[in-house]
Structure P
Amino acid sequence: MSLQHSEVIRLDLPARYAYLRLLSETIAEMLRQIGAHNETLIYNVQLAAHEVCTNIVSHAYRHWRDGEGRIRITLTLHPQPPRLEIDLHDTGETFEPESVPQPNLNEAQIHGYGLFLIRHLMDRVSYTSRPDGNHWHLMKHLA
């Protein structure tokens, strides 16, 4: 399929791990719409978005009751240049990404790889805290 105009999909999910599969499925379908059949590329974008959402559920909403918080997600698929942009919003606690240490890749650890993975899998990653909540912006070039 040849995409002529940008396509936008919006999701408003409860902040629960069980719903993150919907985001992964949406990413895969959007990428396939422009002929991206590279399963590694699809998986990498899914993993980066999943890691952001996992951090939102685990950290931003850690003091909330299960599923009480929301994650608003906008996925925008652009034809020229081909790229996928993912914007994620939450109203949970803020954090300072610079305060998160880089994982020691020479020693196994159970946690602490999320931000490292997100930054290495995507072409652009930004996080901002605003009065109305937290905003993540991820971008992946597709060509």
Structure Q
Amino acid sequence: MTVFRIGEAADLVGVSVDTMRRWVDAGRVAAVRDEHGHRVIRGIDLATFVQTQAAEPEDRADESSARNRLRGIVTAVVKDTVMAQVDIQAGPFRVVSLMSREAVDELGLTVGSVAIAVIKSTTVMVEKPTPTTGSRGRTSS
């Protein structure tokens, strides 16, 4: 069974350690004690919590096959005569999109504006981090 310390869980969810502690104290996130008496969150419990907290964006299209949406802030817009590059910071993730300059202008995308990166991909690669000292997600029995 994979378990996370409160700080590791906070990092994965993208909130402060204090916020994660408050959620645990309030019973919003289930925590158990490990063999050393430290509070830890089972991976399955953290996954369940995150799924229940995932809110659909208000401005979502009525119908779309795309399921991956990252709401963030535009941090850079680089335009030439035909194409543009738009950088969005969505939590800890940087998303870069290449699109037509016309699309950027029509959407009114400027640095500081809110945007949603909608991702539809036929190829998604999943990696598992190499275990290191102090690695996240320890396996517990």
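What follows is calculated from the coordinates using simple rules that are stated; it is not laboratory data. Only a predicted model underlies this, so the values are computations on that prediction, with no experimental measurement involved. Cβ atoms are built from the backbone, for glycine too; each structure is taken alone.
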Supply the structure label, taken from P, Q, corresponding to P(r) over Cα pairs in 10 Å bins from 0, in percent with the calculated value 10, 30, 29, 20, 9, 2, 0.
-> Q
Comparing distance in nm of label points 7 Å out along Cα→Cβ at positions 33 and 49 across structures P, Q, which is largest?
-> Q
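Given 0.95 as the derived value for FRET efficiency 1/(1 + (r/R0)^6) of positions 81 and 97 (r between Cβ atoms, R0 = 30 Å, to 0.05), which of the supplied structures P, Q does it correspond to?
Q
Assign the value 1.00, calculated as Rg/Rh (Cα atoms, Kirkwood Rh), for residues 65-128 alone, to the correct structure from P, Q. Please report the intermediate quantities before stating the final value.
Values: P: 1.03; Q: 1.00.
Structure Q accounts for this read-out.
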Comparison of P, Q - label where distance in nm of label points 7 Å out along Cα→Cβ at positions 25 and 121 is highest | Q
